[in-house]
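Quick heads-up: structures coming right below.
No value in this document is a laboratory result; all are computed from the given coordinates. Note that the coordinates shown come from a computational prediction; the quantities given were computed from them, not determined experimentally. Cβ atoms are built from the backbone, for glycine too; each structure is taken alone.
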Structure P
Amino acid sequence: MSSVKPKISICIPTYNQKPEYLRVCVQSALKQSYDPIEVIVSENHSTNDAPAVLSEFKDPRLRVVKPPVHLSAVQNFAFCAAQSTGDYLNFLSSDDLLHPDFTYRMVEILDAHPNLAFAHSAVARINEKGQIHGYERSISPSFVRNGPQELQRYVWGQRNVIIAALIRRSAYEVAGGWTDPDLVADWYLSLRLLTVGDVAYCSDVLAYYRDWLTPERRRRFLPWVRDMRLLYEKLESSEIVNLIDGGMDTLYKARRRHAVHMAAGLPISDLSPTELTQAIREIMLLNDSLAVRVRLRLVQAGLGPLFLARKRARWWIRQRIKSFLYPKGA
């Protein structure tokens, strides 16, 4: 083990990840062009071949840790961070990848701007075979922006992909680190980081987010809606409500927009009758405006596929625009 203290910690929480995904994830972390780094994998008591995959690596920069008991996803992220020592933190999901120059490019930005809480890059979306099929990329060029001002955008939805963020440890600690609600914990962390410092965006694709579905992921709709509601309730009782233009009125409008989208995307066929009732209740708790009620009625009447087709068409158009603005490799 090198005696040089790592400047960057890449934290990879994992639990029963597909071995082939975990292997390439760890490889991407160890292939970074920047040094010194450390790669911390929190192996959350997996019952598949994940431990065997991790034992393949002999790189001294890799450290595999295991929590005393099985943790929730967000608790495992927090545990992994607590085992790290770097000045900057990256949280990499164990099925995603980093570009070899991710840490080199991000640390340049953070070092140049001491007021930054975090910096993030554009992201390519990849399928199960690792093929690029879309992007999470702003139409804006690279920028550095004031944190509290950026809150105006972030209260409407997550504006960065957490795997593509490099976070200043001091800001992470002041913001309180990872905390519930579980399924939107990355968004909640980003919001709190913006109250601590500024944010930078790099328009180059330096990370790869894997899109793939499992039966467990298909069942996440109900807890996802519940966590969204809990998030906005936390925001309404925090200092953030006083930092954004419009205060409670802005948060109400943001809640309504999310509730409208969730009502239109209600996956009736994937939910049991009890879950469906609970999901509708959670959507109404998020916002019970006329627009939400109408969409719920239309979906229950069988028009859900039309809303889904519209959503897919809008996503396709956005991707074509981004492909035009940013040719492959640009």
Structure Q
Amino acid sequence: MHELISAGLWKKLETLAKKNKPWAGAIAYFSDASRLEFGRGDILVINASDPAIASGQTSAAAISAAQKRGAALYSLANLHAKLLVLGKFAVIGSANASKSSDNSLIEASIVTSDPGIRSQARAFIAQLVQLATRIDSKFLQRIEQIPVSQRRGAGAGGNRKPSSVHIRNPRVWIAGVREMADDAHPEEADDIEAGTEEAREHLTDPDADIDWIRFVGQTQFRIGAKRGDAVIQVWTPLGAKRAWVCKPATILRRQDEEGYRTRFFLEEASDDDALPLAAFRKLAIRAGIRRRIGPSSAREITIEQARALQVLWPEQ
């Protein structure tokens, strides 16, 4: 899905959000939470600076409601971005969360299911969280005491120098993976447990499982893949001769170890849409991937090729 939406934007986003969780957002001004009720498992970065609160552009009451529902809230005084990640969709545009945005202003936003854009949006929000201040009970109690004057044009966050946020372009990889016996490397059990727990903090779906793949040597994939990249696994089950190809899974954590060994923890991809390797090869050719793909492949494909695969991949 790639659509530019203007009229009735918030109503359409509300409908979309009901079917797609969790949510993450960076919305500069937050004064109305009626369309998107951020709650448990959701992340929201807003401008809750004193000028934004005093001008009414951000509402302490709206923040309090989201906090009571369990959302993780952060304030960044010079934030002016407006983007959302609603499950598998990214929304990027002009709209603040306000009554005027919903009822009277002319807004426009791109809504896309592109995995690369969604990954970039997630990475952007994660960086904002690192720059922002966590909104806790003490923070909320303080801003609730600020008189609200409803002055137009206020709330821009003063003259603070903008923070530098670098958006890393995610990469998409095809990697051949062979299943190992459960007791293949017992000495690595502690590392696996620690890596799994750290990866859990970066899940986009709290109910998703975490999988891991282990690579050794100097392959392009092992050297270059990082958190936020996507991996299309060419999966060969233990003792089997036939390989299957799974839809892209996001790398949640990279764990480097001694001896040119790296373990990648992934947000587990569904097996429901897996294709036999022979069928995937035909799909890959149609997507513009000319080099032959096999059970031992470990290389990068372009974002354009990944998008083409997403469109061509048959629904099961």
* **mean count of other Cβ atoms within 10 Å over residues 123-130 - highest-scoring structure of P, Q** => Q
* **At a computed -8000 (helix-only ellipticity at 222 nm (-39500 (n - 2.57) for each DSSP H run of 4 or more, over all residues; to 500)), which of P, Q** => Q
* To do: Identify the structure, out of P, Q, from whose coordinates distance in nm of label points 7 Å out along Cα→Cβ at positions 27 and 251 was calculated to give 4.6.
  => P
* To do: Determine which structure produced the value 102 for volume of the Cα convex hull per residue in Å³, for residues 267-306 alone, calculated from the coordinates; the candidates are P, Q.
  => Q
* To do: Compute distance in nm of label points 7 Å out along Cα→Cβ at positions 91 and 291 for each of P, Q and report the one that scores greatest.
  => Q
